[in-house]
Structure I
Amino acid sequence: IGCAACVDACNGVMDKVGKPAGLIRYATENALAKGWGRREVRRRLARPRVLVYTAVLGLLVAA
């Protein structure tokens with residue numbers, strides 16, 4: 001599910017019961033264990049290998 005409606009609904013319920021929000025989120029297990037924020041995750045996604053794979057996939061889809 002890519003709409004993230006479940007994230008918003010879960011955060012609302014967690015707020016009502018007095019628990020911390022963020023039970024459902026877009027993060028990897030590694031990022032959570034290392035305490036990475038958005039900046040570190042974005043930097044990790046901008047690695048050369050990821051960019052090359054993205055370009056190759058884009059070329060394959062366009063062909």
Structure II
Amino acid sequence: MKNKKEDNFKKAYIELLTKLQTAVNNINASDYSKKSLGRFKEKVEKIVYEANEYIKN
């Protein structure tokens with residue numbers, strides 16, 4: 001049972017990261033990358049990067 005919960009959590013986590021990465025890519029491709037959105041984008045990118053590193057380990 002524990003493995004199934006962990007698998008479900010990991011799937012949900014990966015889905016969240018995928019959606020965050022898509023949002024970051026949309027911001028990068030838009031004209032909205034001004035200072036405030038740039039800071040937001042950097043913070044989200046950091047979260048995505050750290051989460052991806054966590055999943056790899």
Structure III
Amino acid sequence: MKAFDGASNIFVVTITGTLSGSHNSAQVAKKLYLEEHPDVNIHIIDTLSAGGENDLIIKN
């Protein structure tokens with residue numbers, strides 16, 4: 001998580017939580033990171049998809 005040091009906003013985009021544990025893992029990581037970096041805004045976005053349309057979300 002050192003890659004995020006110095007960031008004030010972090011955006012995490014995960015594939016659908018119904019097919020993967022990535023969204024739940026991101027929530028756990030957010031909680032742990034905020035313990036040491038309480039002033040950071042972390043936004044976790046569940047795309048509700050596992051398809052190519054996720055590229056559109058990330059690029060926009």
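See the values below:
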quantity: Origin of the derived value 47, 17, 14 (Cα extents along the principal axes in Å; candidates I, II, III); calculated: II
quantity: Structure (I, II, III) behind the derived value -19500 of helix-only ellipticity at 222 nm (-39500 (n - 2.57) for each DSSP H run of 4 or more, over all residues; to 500); calculated: I
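FYI, it's all coordinate maths here, none of it is from the lab. A quick note: this is a predicted structure, and the numbers were derived from the prediction, not measured.
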